[in-house]
Structure P
């Protein structure tokens with residue numbers, strides 16, 4: 001693929017490379033980011049490569065991020081992963097870099113990079129990095145392969161989501177064959193949870209509001225998170241534990257993040273398209289998995305109404 005050649009050309013050209021991803025990091029964003037850093041350093045040891053952004057304690061098992069310095073803007077290459085629009089890039093100002101590359105699997109939102117590799121049919125950003133590395137014969141170790149596998153498995157929900165393809169399985173098989181990393185040992189770190197999270201999940205289950213149109217939601221203020229020793233990111237990620245409930249076709253968790261002064265909304269769907277709605281509320285994502293960042297609790301009600309209407313329309317068309 002010609003775009004791969006262009007990407008590698010810029011990596012070779014720049015001695016300083018900064019790798020960023022979207023705000024509200026998830027395993028795919030972190031896995032692809034940290035793995036690409038390792039792959040570049042293992043292939044081109046003389047480079048200086050930094051993976052930057054706000055840390056996510058819940059996913060610290062994937063690896064550690066670097067602290068960004070203003071001097072990193074000078075004559076450096078920015079690679080943005082898993083991020084469709086400039087406003088959602090975490091920790092840096094893309095406009096201040098000399099050259100910019102985007103590698104993303106979300107629907108197109110806006111162009112802000114010199115090279116933009118967008119594959120909506122890809123299961124994850126990690127899948128795209130696997131393909132890039134294998135195609136261009138970059139060095140992949142067991143460490144970087146593990147990070148890529150964690151991100152891919154997380155974003156596909158263990159290969160359950162509909163954007164998992166034969167290409168996904170083919171690339172994973174090649175990754176395992178090439179590096180022989182122990183993928184079964186990774187699941188304990190990914191899914192091991194303290195009892196307080198299980199108790200909090202039970203509280204969510206007991207208090208979900210479910211509309212007659214099949215939309216479910218819950219609002220989690222900071223006082224409740226503090227009481228159960230939860231943070232907003234952990235609470236929001238629990239949205240992934242509520243798939244396959246017969247009475248629900250779409251659902252959302254709204255958790256207060258006092259440190260950043262926002263309300264984080266995590267939205268999932270088994271039918272209604274939700275990313276278009278999310279884009280109207282400072283968010284976006286995939287058609288069945290999106291997120292928003294609201295300025296206040298007052299913005300939750302109109303968003304709930306829009307999502308509920310989407311569920312109503314979906315169920316009406318399905319009759």
Structure Q
């Protein structure tokens with residue numbers, strides 16, 4: 001692994017233009033790892049041109065600014081793809097036009113698409129991997145980079161709740177705080193504060209969610225409902241983890257109409273049943289207990305709901321037999 005850190009560092013050092021991409025529908029880990037790496041590279045090599053590309057997420061604008069992509073960025077440049085296991089989920093670039101490509105990802109392996117790949121499915125987040133990369137190489141860790149990376153890590157671990165949180169995760173976070181003086185108590189209000197509109201929407205989710213006899217919960221949110229609630233498709237996805245501690249629910253999903261892309265955005269979570277294999281059947285994917293999917297219609301969402309419900313049924317039956 002030591003060799004891989006330094007292979008990545010040498011490529012960063014070699015290229016004058018570096019483009020950092022990540023998956024469509026970015027979450028805080030995708031954004032935090034991207035902005036954290038960009039900050040670290042620029043502080044280490046101030047003369048380099050480093051860009052973060054793809055559609056942004058207004059809720060996490062405080063992490064950094066997305067750069068507007070233009071064709072000149074392809075020329076003799078390095079592409080680093082973060083938090084993305086497969087080509088079809090990369091946002092905003094044609095990866096074949098870059099001179100060299102690196103992938104850094106913590107999802108279960110799906111396919112090889114880069115010249116150099118570092119995939120660690122035991123890592124809690126892409127942000128954790130970027131912390132590791134910085135600490136293992138001459139790249140500089142600044143307080144601004146630390147803030148971005150910490151936000152990405154707490155988002156993907158739900159503040160250290162999930163099993164992907166390991167002793168390595170805590171060691172890296174301890175080192176992050178020691179090296180930069182990061183005050184994590186300043187981060188939480190910005191990350192967790194919700195507007196009144198969002199909290200009323202949360203109340204709507206709680207009162208309208210459907211729960212099957214097998215412990216699968218779901219909600220379909222069409223364009224009219226989202227407009228009535230004053231939210232967009234991403235808002236439901238951002239609230240998906242709030243349903244983690246409901247006793248009667250073992251897996252749950254929200255399906256929201258995404259007007260920007262004219263599709264249905266699905267966010268799926270689980271407390272036991274393996275869901276990424278089901279999501280993959282519908283062109284999505286992710287982790288065993290946290291996945292996402294883009295669907296062409298609510299009819300397709302109904303098919304996925306049916307498969308997820310059957311998965312919950314099978315899971316409950318297997319548990320009862322044991």
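Here, each number is a calculation from the coordinates, and none is a lab measurement. Bear in mind the structure is a predicted one, so any value in this text is a computation, not a measurement. Cβ atoms are built from the backbone, for glycine too; each structure is taken alone.
The table that follows gives values for the structure above.
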read-out: Highest-scoring label, criterion being distance in nm of label points 7 Å out along Cα→Cβ at positions 139 and 187, among P, Q; value: P
read-out: Which of P, Q leads on distance in nm of label points 7 Å out along Cα→Cβ at positions 243 and 267, largest value; value: P
